[in-house]
1. Suppose you compute FRET efficiency 1/(1 + (r/R0)^6) of positions 12 and 36 (r between Cβ atoms, R0 = 35 Å, to 0.05) for every structure in P, Q: which one lands on 1.00?
2. Out of P, Q, choose the structure whose coordinates give helix-only ellipticity at 222 nm (-39500 (n - 2.57) for each DSSP H run of 4 or more, over all residues; to 500) equal to -14500 when calculated.
3. Taking relative contact order in percent (Cα under 8 Å, 6 or more apart) as the quantity of interest, name the structure among P, Q where it is greatest.
4. If semi-axes √(5λ) of the Cα gyration tensor in Å, for residues 28-75 alone computes to 37, 8, 5, which of P, Q did it come from?
5. Any idea which of P, Q comes out highest on Cα Rg over 2.2 N^0.38 Å?
Structure P
Amino acid sequence: MKGTHILALFAMTLWALVLLMGLGGIDGVRAEHVLGYPSAGQIGYYVYFPATVLALVVSAWMLSIYRRQLKAFAATVIMLTLLLLPGYLFFYTGGI
C-alpha cells in the first residue's frame, strides 16, 4: 500500500470508531427516556460531525486516487482531520 492509502485507512478507522461510539451514546440516552435528551446539539456533535469528517476523509482519499495531481492536497486534508481528533475528543468526554 502507498502512504496516502495507509493514512486514509487509519483516519477512516478512527473517525468510524468515534461515529460508532457517538451512535451508541445517543442510543443509550434515548433508551433512558429523559425529557429533552438527546438534544439537537448532542446529536450534531456526537453523530453528524464525525459522519461529516468521515465523509471528508473518504472524499479526500477518493480524490487522491482519481486525481494524482491533488494527492498532496488530499494528504493534507486527511492529516488535518487526524490533528482535529484530539481536540474533538477533549470536549467529547466533557474536558475532564
Structure Q
Amino acid sequence: MITIKGHMLAYHFKHMPDGEVHWTFDVDGGRTLSDELLAAIPHEFAFDPPEINVVAQQVAGLEAAKAKALADYQKTVAEINDRLSKLLAITNETV
C-alpha cells in the first residue's frame, strides 16, 4: 500500500464558463491562491500499485525512443532533399 499526500487544486481559468471548475492533484504544497487558483485543499489517498516488469517497460521506452529518432531523421532528410530539389530547379544546375 502506498499513501500519497498532496493538495487537491481547484482552478477556474478565464476561458471556462462561469461556475465550472478544473480539479487537479499536486504533491507540492507551495501554492498561492489567485484569480485562477481558487482552492488548495490538503488531501491524501492510498492505493496498491500494480506490479510491472521493469525490464519490459525499459525496452518499450527504448523502442519508442528509437522509432522517434528514426522518424525525426527521415523528416530531416526529406526536408533537406526538398530544399536541394528546389535550389537545383531554380538554378537549373546539377551537382
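1. Working through the options, I get structure Q.
2. Of the options listed, only Q reproduces it.
3. Once relative contact order in percent (Cα under 8 Å, 6 or more apart) is tallied for P, Q, the winner is P.
4. Corresponding structure: P.
5. Q
Each value in this text was obtained by applying a stated rule to the coordinates, not by laboratory testing. Everything numeric in this text was worked out from a predicted model, so none of it was measured. Cβ atoms are built from the backbone, for glycine too; each structure is taken alone.
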